[in-house]
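Trainee: So, here's a batch of structures to check.
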Structure 1
């Protein structure tokens, strides 16, 4: 079953898609996409398909200013705003009678940072994150001409994306961390810091020659396989 869902976060109307297997009250994984992406990203779509095959629901949504959700991207995008969107999405799933009590989070890049931040405030059973920065200072080396920055001015990053979540990492646990050792955007040291400070159970997988976008198809397959196995092990059906 695939269902379009609209919900609000800070009075903005957000759009999401719930993919649900044909079982009673499955656990759900909620996806938080990267900065310049949306809920229709290839990772989100493949994760939804794989989760459903393992009797886990998946709720992917567009953060404010992205995809089909309301808001002008440069005006509404901050880490705190992304966290508010994710918390709103969690509450939507918690209030559904057809979804189980256990919730997992999947986050890519800034989406992973949002997952780590929210885990300190919400009850989360398991997480899988990819190439997630702990602090904005580690991103200052990225030049304005980088493809990763899109058409946005570097001043946007200096004004809207100043953060340091290192103090909240101890609240995270049951976390699977993926990072490429050739990530030119978010240094691998971020993954090692998350691994060191998060609580158990936890696992770090470093992909050899892996880049920030996980552009190698084999890396993508490994991630989906390992992430769904992680959720399958830590989320209880019903």
Structure 2
């Protein structure tokens, strides 16, 4: 039984790192004393070690220890023995490349499907989808595959932004890019706005948080779903 929280972002504008998810993280990791943190998507200008320290600063408030995967000589063994995992945001191409290099993708998927609590934010949420083709990130590295875990039966576009007519912007919007994806792929996409998350528990997938989500499906117009159980799953 999956026990998963997939957040659009780790930090809301003006807020603290993971601050808006404090209660949700406490519930997700109930009775967990130590989590394994996957830092490979690391944001620009920060080392894996510094990223892990930032994560530990948050989880100190929940009295949970954090072990960064970068500390282990054998990352696969560390993952196999983890009781819970958090994968942070950054660049999804880099994250997926590292997961394949260390043969971690299939093991992470298996452990999640067998009930290990998992928290993803941004890039860590992207990898829960069928593939990473709807990420917003630039391809700064070339992973061996775009395929991800398929923990949910769709793709996710974290940090989803609605078109803003005030900007007088002639470039492609996020909606345009996702529709472009659907001309070549028959995979639903959830546009997950910041401040919202998906909760997988008891065999269902529920949208929670502050906003509706935007749903894109092949050969149909995008539509909105309010927080609650996702009806098309």
Structure 3
């Protein structure tokens, strides 16, 4: 489980002569084991926030403290180790290796972990794909590919799971099914989940909702009684 504190994080990009501010003094706290949804429109800074939390990008200034260590100050080697062993990534477009089966895609992730791992077969069974182990990504539906991506992210037992629009390319029912898998695993394993989305309905299943706009935190909402995904009005 990961406890995260971001303090006054600022991230800018240079576009020719223009400076684009993606994060403008963001300060948030995410408790260990929480299921957090970061909500905001396109361009609000939510994907940049996820990338900074995952060590894919470094902030221009500010602190990103994960379990007492400021990852904003880590050198490349330690940052790579952090991404490899402590973070699981779930992307909107799956990013599965097309020449590997579902079992091999998940197994490759599991092999990279120093924290131990879930058996690939077991974690694929947990996401309802025990009958698709030997199928390649091209032989799977979009929802099945996203389930493989969820299994791949979780197989190495990361303390922190980051999901970028995980239902964005799925139909409504398949998206609900994928969110239910993620929510169940969050509760059972105690892993921290941070999900970024523009879909306000997803916020109803979260323990905490962080609303971003123009790179700033607008509101942080505690949700003492989260809904189950299949109870939400989609």
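Every number here is computed from the coordinates shown, using simple stated rules; none is lab data. All values reported here derive from a predicted model rather than from experimental measurement. Cβ atoms are built from the backbone, for glycine too; each structure is taken alone.
Trainee: Which structure, out of 1, 2, 3, was distance in nm of label points 7 Å out along Cα→Cβ at positions 28 and 196 derived from, given a value of 0.9?
Mentor: 3
Trainee: Okay, moving on. 3.2 is what came out when distance in nm of label points 7 Å out along Cα→Cβ at positions 60 and 84 was calculated for one structure; which of 1, 2, 3 is it?
Mentor: Working through the options, I get structure 3.
Trainee: 1, 2, 3: which one has Cα extents along the principal axes in Å, as calculated, at 49, 38, 33? Mind dumping the intermediate values first?
Mentor: Details: 1: 49, 38, 33; 2: 47, 35, 34; 3: 50, 44, 36.
Derived from the structure labelled 1.
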